[in-house]
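Any read-out appearing in this document is the output of simple, stated calculations on the displayed coordinates, not a laboratory observation. As the structure is a computational prediction, the values presented were derived from the model and not from experiment. Cβ atoms are built from the backbone, for glycine too; each structure is taken alone.
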Structure I
Amino acid sequence: MTNNLGETIRRLRKLHDITQETLADAVGVTIPAVSKWERGECLPDVTLIVPLAAYFGITTDELLGVSEETKRAKIQKWYDDYLPHFWRMTKEIDQEHFDRLLALMAEYPNDFELMNSYIVFAVLDPEFYGEPDRTEKSRKKNFKKIEECCRTIIDKCTDEKMRQEAFSNLAELYASDGRLEEGEKLIMDNVPFELRHQKIVELYNSVDHPDTPDKFRNSLYYQMKALLETITFYLDWVKPIEKKRELHRRTITMIEAFCGDDPGAMCFQTAFVYYDECADCTRAGLLDEAVEAAELCLRDIHRYDRLPKECTFTTGFLEGYIQSTADEAMEAADMTETEYMLDLFDQNWAAPLREREDFRALLERYRNLR
């Protein structure tokens, strides 16, 4: 803390039109104490720095007169000095880098970026450099400080990406301490759905748990579904119908390759790829091709309806993954996926197809299948 802290407090108090009495009441000190700070006769107790900064709506660094540019320059230099040694690391270089990080944290104790760096480097403590169980020993040694940094970032940082990383790191810390269920709950309750399964994989992988392969399969399944959704959005922007049809078929091939010799459990996904191809071909006037795609669509969606409520993948990357085919909304409406798909073919875009006898016969055939 610098001797001009009192001047800063006085300037802020005047700026906000606050009396010494009001400030004293807000932070729990006497009016003479505030007066002495402002005259430079003494400094506030260190425990009052955070409350004072919060009261004025500024960071503690700003209250203490720390230059943000100077701080960022020092932190950037720490990163830059490390980079040339990344692939030529030794225990001595690693220790020097870690010691410099600790020094920066002592100088700037409220910087979230430094806390985040500490979380990463503390689990690879140089003291255990090269040892096979280095991460486990490092976490045990630095447990309290890592937990403190994670909690501070979660509670006070406004950078959502950094907060999500802190949740994941805290979960792995607890898992390493035998609190795997607590760590998993942290992720499930706080990490966005699209990242949740990957973070669960990383959590289980961090403690070499026997259920890790199952978590990998879960993650692969949801990543596959997310990828298919992204492809669908992308294909909306592909204009040449020839190119669009080619990409529809490549998507089918990708699904089949992903699921090995048992793509049946993914036929819900392939059905909607064929549905999109049918709609695209219809709009382009390729009605023969549209009828062909519609037949493949209805074939696969009916195949999906005939699957058991829980379907186990038998080959491919998803071997062993159990997929639920139950849909509460469909069951409540006493409706099958096939019937839902048939309703989609009643939309306006399919009007040219419904003029064709072969398409009407196709729809009628699947309406009669229950």
Structure II
Amino acid sequence: MCAAKSTDLWTTDLPKERLHPHFRSLAANPTDRACFQRWADGFADTNGNIAHEFQTKFSAAFWEIYLYRMFLSLGFTVTRPKDRPDFVLGAPQGAIAAEAKIIDSSPGQAPVWAPIHEVPLDREAFYEQTCAKLSGALHGKLKHYRTYANEPAVKDRPFLLCVNPYDTPHFVMQGFGAMTRVLYQYCDPIVASTASGYLEEVGHRRVESFRTSSGTTVPFGFFLDQSNVEVSAVYFNPRATTSKFFADPLRNGHDKERVFAQWYMVSTGTLHLQEAHPANYRETLADGGYLFLNPHATHAIDPEPFFEQGTAVCQFQEASRTLVTRTPTPFLKTRITNGVIPDDFPNDLLVKGKPVHGAE
């Protein structure tokens, strides 16, 4: 991997009103800021705009820098080409082309930083809107990939799409339900208890498309036929938020900071609840993530580096319409963090006593 000079993400001459609330709160908190800077160390700003994007739009830059550090944690080398794709990964199986994409809130939709308890949740409307945007993001990125698929750095290599929906405060609650609708037309599994006490799936609801308010039909099933064979897999992680900073082993936080996590134990089918100070809490950067494999992919991707670091690996068997998920033990289901706000934290960044990027 080529060494890259660290980018200055924090210096800005933009007026306060143009700075994203997440950026401002992160910049004002020395502990969180130091954690994120460690993620960004060595990240190559190939287009010269990552700082501006981070300061004004936040989520896309946050996701790219998270992915950069996460890929390194898997043992990959990471190259950031000048033009495209976003990443070329040096994995044990060989090079992988990877693209990063996020979805943002729509006009009139509550932004991701809004207090979650103040945003009503209509579950079906939430999933429909997120699914429609996820579908558009996947198709858009694939269309972009096809413009350079024959270039030497990516030709005949696996292609990984990394997509996260930072579109509403409720995105942290969705698990993988929205993505499985978009990829496999699969949602709401029906489970029954077996004689041994374990839960077993006996069916699911199939959702083939979504009709927007303007009358447009958005088809689902991105991985159900030969149309998108270039995409090897999709990586998604609803736990990839600023709360991951609390798992940083170098975090120098306050004595009163706390992490509350739920870990799924595959062997027993139960949740283990954990409460800890950040000094005694660990999770990997990949923990809580999902890797969705394309059964029709021209070039398969090796899921083992992801699985070994806490990512669930999902495969869909079309003949039986069965979703097979290989889940690591333990698997991070939820995480809530309680931080301590610095004394000089700006008053206009407080939402009822909490910073706007808050706990998840």
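Between I, II, which one scores greatest on FRET efficiency 1/(1 + (r/R0)^6) of positions 9 and 241 (r between Cβ atoms, R0 = 25 Å, to 0.05)? Let's see the in-between values first.
Values: I: 0.00; II: 0.90.
That would be structure II.
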Fill in the blank from the handout: Value 0.05, calculated as FRET efficiency 1/(1 + (r/R0)^6) of positions 89 and 265 (r between Cβ atoms, R0 = 25 Å, to 0.05) from one of I, II, is from structure I
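With Rg/Rh (Cα atoms, Kirkwood Rh) computed per structure, which member of I, II shows the largest figure?
Working: I: 1.17; II: 0.95.
When Rg/Rh (Cα atoms, Kirkwood Rh) is calculated for I, II, structure I comes out on top.
Given 8 as the derived value for relative contact order in percent (Cα under 8 Å, 6 or more apart), which of the supplied structures I, II does it correspond to?
Numbers: I: 8; II: 16.
Source structure: I.
Between I, II, which one scores greatest on mean projected area of the Cα convex hull in nm², for residues 121-312 alone? Please report the intermediate quantities before stating the final value.
Details: I: 14.9; II: 14.1.
Result for mean projected area of the Cα convex hull in nm², for residues 121-312 alone over I, II: largest is I.
Please state which of the structures I, II yields -21000 when helix-only ellipticity at 222 nm (-39500 (n - 2.57) for each DSSP H run of 4 or more, over all residues; to 500) is computed from it. Spell out each step's value before the answer.
Details: I: -21000; II: -6500.
Attributed to the structure labelled I.
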